[in-house]
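See the structures that follow.
What follows is calculated from the coordinates using simple rules that are stated; it is not laboratory data. In this text the structure is predicted, and so the values were computed from the model without any measurement. Cβ atoms are built from the backbone, for glycine too; each structure is taken alone.
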Structure I
Amino acid sequence: MDRIYFDYNSSTPLDKRVLKKMLPYLTDNFANPSAIYSLAQKAKNAIEDARISVANLLGAKHREVIFTSGGTEANNLAIKGFCFANRGKGSHIITSKIEHSSVLNVFNFLETKGFKVTYLGVDGDGVVDVSQLEECLDKETILVSVMHANNEIGTIQPVEKIKSLCDKRKVCFHTDSVQTFGKIDVNASFADLITVSSHKIYGPKGAGALYVRGGINIEPLLHGGHQEDELRPGTEAVASIVGFGEAVSLRLQGMKTEEIKIKKMRDALENGILKAIKGVKVNGHPQNRLYNTLNICIDGVEAQNLVINLDTKGFYASSGSACQARVPEVSYVLLATGMSPKDCSGALRLSLGKFNKESDIRALLKTLPGIVENLRGSGSHG
């Protein structure tokens with residue numbers, strides 16, 4: 001049975017060209033990049049080439065890019081690192097109710113350390129309430145963290161407006177751009193701290209980065225050697241970083257062409273589902289959302305049953321964030337948009353990527369209506 005993948009927001013397949021670039025640093029060049037002999041310096045230079053690639057896609061200086069193990073570590077370094085380094089300036093921090101768990105759980109933790117947290121609401125499309133943000137900013141506010149685009153519903157946030165508000169109040173702005181980096185424009189002008197990741201753009205898992213604008217002071221979470229300007233000590237994962245750099249280079253070449261192709265397929269899938277199945281609601285902003293993301297709620301079915309049945313037919317999809325997949329609760333993102341727990345329970349996320357084909361869309365449209373009909377007939381909604 002052919003397998004068709006519709007979960008690119010969770011993770012992407014490793015591009016074979018990326019793997020080819022990584023292999024020498026998994027085999028022949030195994031040296032520690034901190035050593036001074038030639039083999040090690042070749043590894044060190046490969047890391048710096050990757051840093052330049054990431055910086056170029058961000059429009060940043062290469063020294064402003066700090067490599068991490070992924071998006072979660074970069075979010076922790078950005079938020080904890082800034083708050084601990086700047087606590088003397090204030091103790092009020094702001095985020096939204098629909099952030100990734102690697103941001104929300106950090107803010108929950110900081111509340112236990114004496115920080116006052118404001119959680120911004122969103123409208124029915126998942127857009128952060130900028131007017132509420134403006135009202136909440138005060139002389140004690142030191143940090144705002146709002147994601148660039150939501151991983152579940154794809155809604156893109158007005159980060160430039162948020163940055164402008166923060167600049168007026170001299171407040172640091174962090175944005176989690178894991179879902180947008182390499183898909184749409186992510187520019188260093190958007191924020192003071194930006195989180196990006198490798199495995200969402202056809203690179204390896206275990207590599208991410210934090211953009212730190214020059215002059216922004218953050219404390220390291222780890223203490224050790226001199227690596228990454230002492231903000232992320234420890235021997236670098238050379239092969240993963242090299243793969244990340246190559247994935248970024250490939251993004252620079254193919255982003256716009258792929259956007260047109262993938263959006264066309266996403267729209268065809270959305271229109272086909274709405275035509276073939278009654279009782280479907282599309283979640284997220286109608287226009288201002290990621291071109292590869294389709295999040296829908298289907299009346300009369302449980303999302304987990306839907307995902308399992310799709311799997312048995314050869315389709316990989318999800319009911320939301322992979323980081324929340326084993327938590328038996330409805331999506332807090334959808335709840336924040338004003339949906340009821342019952343309506344949220346039928347949410348399905350279909351996220352496309354560059355390896356999808358039009359035949360994949362036709363195959364899913366041929367299969368999904370029958371699955372929904374069977375689940376509704378069996379009373380799977382509980």
Structure II
Amino acid sequence: MAAQIVLPGRPRPVQVPEARWNRSYPPPVTRSVYAAAHVAAFGDGTIDWDSTMRFREHLWAHGFGLAEAMDTAQRGMGLSFEQARELIGRSAARAAELGTSIVSGAGTDQLPSGQHPLATIVRAYADQLDMVQTSGSEVILMASRALAASAQSGADYLQVYGQLLKLADRPVLLHWLGPAFDPALRGYWGSEQFGAAADTVIELIERAGGQVRGIKLSVLDAASEVALRQRLPPGVRLYTGDDFNYAELIKGDAGGHSDALLGAFAAVTAPAAAALHALDAGDLAAFDSAMNPTVALSRLIFSEPTYDYKVGVAFLAWLNGLQPHFAMLDGLQERRPARHLARVFELAAECRALLDPELAVGRMRAYLAGTGAAP
């Protein structure tokens with residue numbers, strides 16, 4: 001018998017079925033996939049390092065590579081650069097012990113907000129690039145608020161990134177984050193028009209001499225992603241960051257497919273891992289059955305304001321027993337109301353993303369009672 005709970009405003013109890021996913025999955029072979037992980041906190045807002053690392057081991061056990069110290073980890077929204085440095089060091093060391101995959105963000109968040117000379121931005125990026133490489137992690141060059149505020153044209157982006165790629169000791173990933181995820185990045189790559197910005201990205205990659213192995217694209221527009229993917233040189237991967245349309249983009253068609261680097265995978269880890277395992281086996285029906293139901297949940301978690309999606313990721317980690325508190329850096333958990341998180345719970349039950357139904361129901365009841373939203 002499924003666990004059940006009465007949620008506010010629902011005419012009947014919500015049933016929470018058994019998840020019935022495997023406890024672990026091998027890394028996929030037909031797709032390259034990374035999950036961007038959040039940071040767990042104690043009730044006082046300090047980092048819970050044990051839970052933070054336990055969550056990463058959960059992702060690795062399900063076959064995902066780890067995308068570390070990205071926006072999902074509240075980079076620039078509660079996670080300081082010094083905390084990011086420690087996070088990358090801890091995760092890279094653990095990845096080396098386990099023989100698992102990790103890519104970490106190198107950016108410019110040690111700089112104060114506002115405009116800076118391009119040379120200053122290059123130095124800030126270079127320091128972080130060296131820090132990530134020294135840790136043993138692969139590098140993703142994060143989109144930079146400082147560069148977005150300071151660059152005057154696409155040529156400025158080519159100048160900055162061109163210098164950085166010469167410093168990389170192996171091919172890197174690029175990072176294109178749309179303004180829905182961070183309004184400070186509007187007009188990145190020198191234009192608010194996707195096509196013109198894409199021209200700059202393609203020129204950069206073609207100049208790079210093999211130093212770019214892929215680009216993570218988060219613009220929540222499947223047609224734009226496919227258009228960019230079709231323009232990439234052979235061997236350069238498009239990592240979807242489209243938390244609305246990832247199922248169809250990963251599945252692909254005769255024209256190709258996207259790989260993935262997603263915050264959504266931190267919320268729907270087990271069903272997504274099962275879907276990717278089915279895709280490796282060529283079982284498209286099983287892929288659809290496991291992956292497609294997760295999309296409604298992801299679209300809700302990433303609903304406007306999109307940058308508050310981290311709340312849903314942390315909430316599900318708590319419901320699944322992966323951290324003892326529903327708490328985030330800077331109290332970010334308060335940014336989503338109880339009615340939103342009640343719907344997150346409901347959709348997580350529908351797609352079987354709640355791994356221990358009795359635990360999830362107990363914690364949901366406690367949450368509702370604590371917020372005064374209990375039915």
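40 is what came out when percent of Cα pairs over 17 Å apart, for residues 151-206 alone was calculated for one structure; which of I, II is it?
Attributed to the structure labelled I.
Taking 2.1 as the value of distance in nm of label points 7 Å out along Cα→Cβ at positions 79 and 367 derived from one of the structures shown (I, II), identify that structure.
Only structure II yields this read-out.
Thinking only about Rg/Rh (Cα atoms, Kirkwood Rh), for residues 239-278 alone, which of I, II has the largest value?
Structure I comes out on top.
For distance in nm of label points 7 Å out along Cα→Cβ at positions 103 and 135, which structure out of I, II has the highest calculated value?
I
Please compute FRET efficiency 1/(1 + (r/R0)^6) of positions 47 and 255 (r between Cβ atoms, R0 = 41 Å, to 0.05) for structures I, II and give me the label with the greatest value.
Going through I, II one by one, FRET efficiency 1/(1 + (r/R0)^6) of positions 47 and 255 (r between Cβ atoms, R0 = 41 Å, to 0.05) is largest in I.
Turning to a different aspect of this structure: Which one of I, II has distance in nm of label points 7 Å out along Cα→Cβ at positions 87 and 319, as calculated from the coordinates, equal to 4.0?
I
Let me ask something else about it. Work out which structure the value -0.29, -0.48 belongs to, where log10 I(q)/I(0) by the Debye sum over Cα atoms at q = 0.07, 0.09 Å⁻¹ was derived from one of I, II.
Source structure for this number: II.
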